[in-house]
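Below: a set of structures, written as structure tokens.
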Structure I
Amino acid sequence: MDENEVRLQKVLASAGLGSRRKCEEFITAGRVTVNGDVADELGTRVDPNVDIIHVDGVRIAQTSGHIVVALNKPRGVITTMTDEHGRECVGDLVAEFEQRLFHVGRLDADTEGLLLLTNDGELSQRLGHPSHGIVKTYLARVTGRISKADIDMVLAGFPIEGTPVAVTDCKIFESGKNQTVVEISIHEGRNRILRKLFDELGYPVIDLVRIKIGPISLGSLKSGHLRVLENKELGKLYSSVGL
């Protein structure tokens, strides 16, 4: 018997899926797979560092030392791990971690909000690859009152530099006399693409905040603060990119 192997129900319980008895019910109901095969016997033993485990099609977090950190990046902080000019960067905000983290994608210095950092290279690569179509949602506060016609143009795929912006949703979140807050979701990552989009439409961006990446939301996380993703969130994130 491999000394790293433990009972499957213990791994499920440790991942926060419920009591040991509840996890045993998942197993006997055939809702758990290990490396793609249904595992419906209570005596099943697994290596949580190696075996790929899903419950109802959602991967549970592994204990292989990989972590994912959600950071609410403040405005003015640059998205690099170090900066030779001494500017504040996201690396300064995650210096407490022993793991060597790297950021998943970027936010420009003037953009705030959700940024993921991880030490899992495979996850990072997949989250950034266009083939997985990971949707990112932003709140953009812009100058002027946006018309419904312009919202419709955005939804239809407004071209920037000859290529339509890949928008999946766009709606007015809040409207005032001289400003509009727009909630917009895209699945592309061209540099400063939303600023260019609203500039082209005649509504310069005042503030831009990313509030969601795939299944992970910014929530109530305060500016400059961070949190390590929990097991259920990790499972959804890994599943969203086919891991």
Structure II
Amino acid sequence: MRITSRVATAFVLMLPFVISCAQQQSVLKPGKSEADQLFSKAKTYYDKGKWGKAAKLFTEFVFSYPFDDRIAEGTYLLADSYYNNEEYKLAISEYRRVTQRFSESEFAERAELMIAESYLAASPRVALEQDDTETALEAFRDFIAYHPKSEYISQAQEGIRRCREKLAEKEYRAAELYYKLRKWDSAMLYADLIIEEYAGTSSVPKAMLLKGRVLEEQLEQPEAAIEIFRRIVENYPDTEAAGEASKLLRKIGG
């Protein structure tokens, strides 16, 4: 009787644990491990564009199964989920984890590029400081230097173009502000900076036009202004600056 009583007591004590195990097993589909199902569910959310839910499950996956064969992919998809959810600083952290911990994986190169993309996406509007844009520009350039034959070269080059456009626009706004404040030397300084440092950007013809205006209106150097206006019309014929330059040439007889 005592033995039977002890067995019964032990069974009662173990019953919650048995039920818990049974419930856990009941949510697992036959033939699939918990890791498989967690990854699959996270990937389903990812494919459907439900980035927040995907990030939550991929986070659970990478912390629960750090030795799983899909850990590099899971970490990369976690980073991607953050990026697409506009959580760029978190994305940078996870992309960097891929490049550092899984540098030999198929995801490392793409992750390196996405670090640059994340910094650019995180950068604020042009009027504010552009530290993240500068960092992105450097990262894009490094990517091209280290991966000259990468399939992502064209994307990195486009990233460089976008960074330079943004940085040039910031400098142009400074030049324009100094022009409005009648600080001619400073306006000329910024205009020259754009022309020299940001060749190929859309801010160059605007900077040239501003410089020509200062030369003609304030510094009484019409010949130098005419030369600049002609260069704008010849080299940037389809721009708004070219139209303005043409009007000014007619006005001053150039």
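Every number here is computed from the coordinates shown, using simple stated rules; none is lab data. On a predicted model such as this, the values are computed, not experimentally measured, just so you know. Cβ atoms are built from the backbone, for glycine too; each structure is taken alone.
A value of 26.1 was computed for mean count of other Cβ atoms within 10 Å over residues 74-81; which of I, II is the source structure? Computed on structure II. Given a computed value of 0.60 for FRET efficiency 1/(1 + (r/R0)^6) of positions 90 and 178 (r between Cβ atoms, R0 = 35 Å, to 0.05), which structure among I, II does it belong to? Here the read-out was taken from I.
In terms of volume of the Cα convex hull per residue in Å³, the structure with the greatest value among I, II is II.
Using helix-only ellipticity at 222 nm (-39500 (n - 2.57) for each DSSP H run of 4 or more, over all residues; to 500) as the calculated read-out, with -25000 as its value, let me know the right label among I, II. Derived from II, not from the others.
When FRET efficiency 1/(1 + (r/R0)^6) of positions 114 and 210 (r between Cβ atoms, R0 = 35 Å, to 0.05) is calculated for each of structures I, II, structure I comes out greatest.
When distance in nm of label points 7 Å out along Cα→Cβ at positions 82 and 234 is worked out for each of I, II, structure II gives the greatest result.
One of I, II was used to compute relative contact order in percent (Cα under 8 Å, 6 or more apart), and the result was 8. Which label is that? Clearly, the read-out refers to II.
Which one of I, II has mean count of other Cβ atoms within 10 Å over residues 34-41, as calculated from the coordinates, equal to 12.8? Traced to structure I. Which structure, out of I, II, was distance in nm of label points 7 Å out along Cα→Cβ at positions 58 and 146 calculated from, if the result is 3.0? Derived from I, not from the others.
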